[in-house]
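The structures come next, written out as C-alpha cells.
What follows draws every value from the coordinates through simple rules; no lab data is involved. Everything numeric here is computed off the predicted structure, so don't read it as measured data.
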Structure I
Amino acid sequence: MPPTDDPILDTARDLSQREPGWTMATLAREAGVSRATLYRRFPNRAAIVSALARSGDNPADLPTRVLDAFEQVAARKGIAATTIADVADAAGCSVATVYRHFASREGLLSAYATARTPRALLDELNLDPSGPLRELLQVLATHAVAHLAAHRAALGIAFAPSPEERPIVAHLRALEAEGRTQLAAWLAHRVAAGELHGDPSALARAFVGMLAANVLAHDADHDLDPAREAAAIVDLFLDGCAAAGFGS
C-alpha cells in the first residue's frame, strides 16, 4: 500500500503486518515519537485502526464501524436519544448484526466506553505508568474534555434523568466509577514515585470532578478549546497536589 504521509500511521500499518499484537509503547518507539505525543494524536489502538480505515489503507472491521457510527449519531442526537436502529443505519448493517456483536444497548455503551473514551487511554497508561506526569495529564485531560463536550447531554441527564433514561445513567455512572478506579491506580504510581502527595482515590475524584465541572460550566453556544481548558485544569490540579519541588 502507498504511504499515508503520516509517519505514525505508516509505522502502525507496517507494524501490524509484522507484529499484530503491537502495543502503543512499541509504536511510539518505532515511530520515533514520545508516548505523550502519540497519545495526543491517538488515545488508543482503536483510534489508529479507525484512522487507517478512513485513509483507505485498512478496511474497518464491523465492530469498529459500528462504534464509529455510534459516536457520530450520539454526537448529533445525544446518547439517550440514540437507538440501535440509528446506529445500524449509520453503520450500513442490520439491527440484528449490531445485537450479534454487542448483545444489547448496554453492551454497545460499554464497548464504546472501553474503546473510545478516556478510559481507553487509562488502560494504555496503566500498562506502563512511567512518563512525564504533566504532559500525560494534559493529554488525558484534553481527550476527556473533548469527549465530555461532545456528549454534554450525557452529563445533563445524570442530574435529572427521565424514567426511561435511568438505566442509561446508572450504566454510565458505573463506567465512570471504573474509570476513576483506573485513574486512581495510575495516580498511585505517581504518589509512590514522590511526584504527587495525597490519597490516590481522592486525587482521582478531584481530577474527574474538575473535568466535568469545567465542561458543564462552559457556554454550550461557544466553541470550547479542549487543549486550552485541559492545560488550565492540569495547572490547578498540580498546584494543589504536586509534591514539594516537583515541576518547579
Structure II
Amino acid sequence: MERLRPFDSCLTIGQAADPCCPHCLPTADAVLAMMDRFGIAEALVHEHHARTVYPIEHGNARLMKLIAGHDRLHACWVLEPPKKPGSGPAEEMVREMIDAGVRAARLRMRRVGSLPWLWDGLCAAMEARRVPCFLDFGHVSTTGDLRDADVDFVRRIALDHPRLPLILSHVMGGLGIHPAVLPLLRCTPNVYLDTTGLLDYWLETAAEISPRRALFATGAPFTDPGMLISNIQYARGLSEQDKADLFGNNLRSLIGGVR
C-alpha cells in the first residue's frame, strides 16, 4: 500500500450532531490513527457539522482548527451558493477559501436542490480558480441517491463550466446507482466519480471510460475503509499505474491545478 500512496477524498472529522451517534472521528489524532491502520497516506477532510448543521461557516472554521499542523490532512470546505445575487459574493467566498489554503469544496446538493441558476454563480467562481467540487448528494452518512433532475443538473453545469472539475459523491442509494451515470461521464469529460458506497461501479467506470475519472474515497467513519481499499488494491484488469492514479494521483492532479 505504501507505494500506492492512497489519498482519501472523502473523510469526515468532528463530533456528530447526535452525541449518541457512534460514527465520528472527533480529533485529528483519531483520523490519523484510522488512516495509519489502513495505510492511507493523505486525506481530504470536511467537518461533520458543516455538512449537517447551519451555519456551515462555523463547521468550516472548526475544521481548520482541528487539522492545523497536520500536513497529511487537507481541508475541504462545505459550501452553498451565497444568498446575495451577483458574481461578487460568490467570488469573495471562493477567494476566502483559497486564501485559507483550501483547495477543494464539497457542495451540499441535497440541502439546496438541483437548480442550475442557483448554483451557476458559485460554479463560475470555482471554475475561474479550477477548484475541484464534490457534488454531495448524501444525507447524514455516505448514503445518497440521484434523481433524473440531478443528472440533468450535473450535465448542464458540466457543459456550462467545462473547466470546472465536478466529482459525484454519495450517489449510491437503496436502489443502487442511477443508470444514467455512466452515459453522463462519457459525455462530460470534467465529471468524475468517487468511490463512496460503491463496491464495483467505480471499476466499470475505470474499465469503460478511464481510471483517471474515478477517485478513491472511503466515506469514513460511516463506512469501513478496508473493503473499499481491497477492491482497488486487488482489482483485476488494472495496472499498478492505474491503481496508483485511482488511489491518489487523480486527486493530487486536480488539487494541483487550483489557481
Structure III
Amino acid sequence: MFQYAFARSYAEKYNATLEIPNWIGEKIFKNVSHPPISKKLHRTALDHVTWGKTNIDFFGYFQFKQCYDLISEGKLRQWFKFQDKWLRKYNECEKVVGHLRRGDFEKNYSGNFCIITDRSYIKACEKYMIDSQYLQWLSEENPTIDKSVDVSYTNQNNSMYGHGMYEDNGISFLPDFFKMVNARVLLRANSTFSFWAGFFNKNTVLSPLVGNKTGLCDVEFVKGNYPAVFPGHCDIVFGA
C-alpha cells in the first residue's frame, strides 16, 4: 500500500500514466485498478526517487519522509475505499485488539527491528485506563482463518525481487485486518499491517514508540497512528 500510494501520487504530480502489475489491493478496494505494464522501463535503485522524471520503473518500499510528504491523506481515503462486500461481511466491533509482530522479526531480523514485549501492551492498557481482560491478541503466527476468503492472489511472485517470499494465502488475512479496523481500541505493533488497519480505524489507536530500539524491548505507547514502524525511521505523517 505504501508502494501504491507513492507511485500514484508521483504519477499525478508529474501528469504521468501509472501502469502496475496485478496486485492484491484490487481484491479489497474499489478505486485502485490501472492499466497493466505495457513495456519494460529502466528500473531505479532501491528506494531511489528520480524526482520529476517519468518513463521509469520504481523499485522500493517508499517509507520515508519525502514520500510521505508527497502522499495526500485525503486522496488515500478516496483511493482506498473497501469493496462493499467486505464491509458487509466484517462489521463486528471488538473492544480492545493488540497486534503482535513476531514471526520473521523474531527469528531472522531481531537485530533490525524492535519486537515489543507483551507487557508493554498491558502497561499501555493501564496507562490509558483500558481493561486488559478484554484485550484480544492478533498475530500472523496464529491467524484467524476464514476459508471463504482464502482466494489465491493471481501474482504468485509476491515479491518485488521477482520470487515468492512467503506462501501465497490470498486475502485470508482480512478477518484479522478488519478486527483491527473495527476495534474500539487498537494497540498496533511496529508493523505496516497494523499501521494500515489503524489508518482506517475511526476509534482509538495506540502506537509504540520504537525509537532506535531493536530486539525484544519494553516500549511506551502513545495515542495516534503516526509513530514510525521501524527503528530510526521518521514518523508516518502524510501530506494534506
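Assign the value -12000, calculated as helix-only ellipticity at 222 nm (-39500 (n - 2.57) for each DSSP H run of 4 or more, over all residues; to 500), to the correct structure from I, II, III.
Details: I: -22500; II: -12000; III: -7000.
Among I, II, III, the structure yielding -12000 for helix-only ellipticity at 222 nm (-39500 (n - 2.57) for each DSSP H run of 4 or more, over all residues; to 500) is II.
Using the calculated result 23, 12, 7 for semi-axes √(5λ) of the Cα gyration tensor in Å, for residues 121-176 alone, pick out the matching structure from I, II, III.
Value 23, 12, 7 for semi-axes √(5λ) of the Cα gyration tensor in Å, for residues 121-176 alone corresponds to II out of I, II, III.
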